[in-house]
1. Of the structures P, Q, R, report the one carrying the highest value of mean count of other Cβ atoms within 10 Å over residues 19-26.
2. Which of the displayed structures (P, Q, R) returns the greatest value of FRET efficiency 1/(1 + (r/R0)^6) of positions 11 and 195 (r between Cβ atoms, R0 = 41 Å, to 0.05) on calculation?
3. Tell me which of P, Q, R gives -9500 when you compute helix-only ellipticity at 222 nm (-39500 (n - 2.57) for each DSSP H run of 4 or more, over all residues; to 500).
4. Volume of the Cα convex hull per residue in Å³, for residues 75-162 alone was computed and gave 191; which structure, P, Q, R, did it come from?
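What follows is calculated from the coordinates using simple rules that are stated; it is not laboratory data. Small disclaimer: the values here were computed from a predicted structure and weren't measured. Cβ atoms are built from the backbone, for glycine too; each structure is taken alone.
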Structure P
Amino acid sequence: MAETPVLLYGNNLSTTANTVIYTAPINKVVVLKSVIVCNLQDTPINLNMQIEGTPVIGSRPLKGYETLVIPIADLVLRPTAQLRAWVSSGTCAVRITGVELDGTMDQNGLYLIATSSGVNGTPREIITTKGKPSIIKSMVFCNSYSIPLSLNMRIGYFADNYTLIRNYKLAPYETIHIPFVDTILLGTDTLTAWVNESNVIWCHIVTKDVTI
């Protein structure tokens, strides 16, 4: 499949909630590669970003004149999917770049999971068994709340020896990119995630089918 570099957005952000800044073309999958944000004033603001309505950045504070590189590389937009971003007030510039892939998600062997974690210590199955192997291309977790949350994640069976993240503390409004790139998932593997608290963490995970 052909890859075409594209500028998704390069301008100031609106202060209107849920503003759409980019819509993926029909019959194109768009892979995010770079997100750079700059607060152009000396007072703090809060940044929000959503993919298909699910937060990837939730009220993330930006200090006056702060420039931030957002760690969400290789997340995908399905054909016609919308990318939304806005700030709480003031003036903030953002530049978002990516690549367009011809075809659908299935044609590119890609699979997007955008959902919430389990809560109160109860694991939730984020990726179900697919019957064929794949690799993790991107994994992002977003805490959109004003309190810290404790993230847990495991691949495989419901046992501690399959746990890969244990009580990782996400600060209020923190977004993290987990560097599990190219970790293999067998066709029988599941992936579960949960927090110890009652508020969810938002999960964005991209996998790609492989042959082994």
Structure Q
Amino acid sequence: MIVRYWMTESPVTVTEKTSLDKLLDLIRKHHVRRFPVLVKDKLCGVVSVSDLYRVISPRAVRAADLPQKYRQKLSRHHVAQIMTLNPLVCKPNDHIEDVAFTMRKNKIGALPVLKDGTLVGIISESDILDALIKISAGGKSSKRISLTIQADKKTQEFYQIVHLCEKQKVDILTLLTHPFETDSMILVTLRICGKNAEKLVQDLWKSHHQILSIE
């Protein structure tokens, strides 16, 4: 999975001089939590809704009608005072799993996406969840089979699974793997569709695959 296919392109941006009351208005208007900060079209930072908590309380930020005293307080401050400088970034052709690892490791919710030094998008936790749902074919009418295979024979076992699907003319929507309870076994989640799905399950049993669940 590549970042370019899941990022939000041409995100809403602010500048260092954007006042915080204007920032709050943008947060509410666009329903986003993070904004790249640009200076002369170059990324210099990121500002988020949580940064506003350094000036006014979270309760005030979430208030449907912001009291005038808080709006006046926000108007006296600017993005430059609360933004994160020199944020971590990624590139359009980076892999989502690498980006997710970076975000998790650094406890951040989004990364600006740069191409040749120019901001082209932003990718967030929500975008990564959307990608996960898509690759796992979540929401599609299909059958999901979880089974285990031997780690040292995974190539042969993958080939056998694909061969059985081909035999029964069953389409493989996704095939995901994950280490099982021991290093000697791998958990495989196979999502399939086709009128012979039940026959495929029978073939898997006959070929001595340990099926854990069928949904």
Structure R
Amino acid sequence: MSSRIALIHTTSLVLEPVRLELEKLSGDYRFFHMLDEALLRCMMSEGNTPGLTVPWLERLVNRSIRGGADGIIVSCSSLSMSVARVSGLVDVPIESIDTALYKKVLENYKNPVVLMTNPTNREPADYMQKLMGAPMPVQLCSGAFEALSRGDSAGHDGQVMKEVERLAEKHDAILFSQISMARVRSLLKPELLSFVHSSLDYLELTVQALEDKAGAAR
């Protein structure tokens, strides 16, 4: 029997890179997408608070379940804390897309750093580190996400590349906190590629985590 998995997104910037990675997965999966950019806009203007994000995400999750989802992946890393809360309110397994990223990098590297372009990711990044029991420094590439959102991809990419070059001098792994940053990888110098990690690199593990949760609930 195939699994029907919903992916919840808060920006259209991630749709294409996620779709391309899903096509690489083996297994009998069917995917559909829920996009709500208003949630991210509100987080950026009002703050990333549980009072805003938890009920909003719960509504999106319930709509996904009504649409036939057997499992749900939340691709917005700004919602990691809310995923933990909402998962206890529904019967369908939910997984944050960045859980596997943090887990595998912390298992395999001694001096990682988190790089983000959207300040709404700061508290969720702190939450993920506490969840894993391993603190990491966090670097904000200020203004880059706003540049990408208004169509200035060159401005975004240039800022992120500069930060990668700088951070690679001090750290053995750089976690891209958002999927929207993964586009920069193809522009990096070859010697920097091994430093960079995106949640898309661990998408298969995320899907497997959903399967494991579903199996444990049966």
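1. The structure with the largest value is Q.
2. Biggest value here belongs to R.
3. Value -9500 for helix-only ellipticity at 222 nm (-39500 (n - 2.57) for each DSSP H run of 4 or more, over all residues; to 500) corresponds to Q out of P, Q, R.
4. Checking each candidate, the match is Q.
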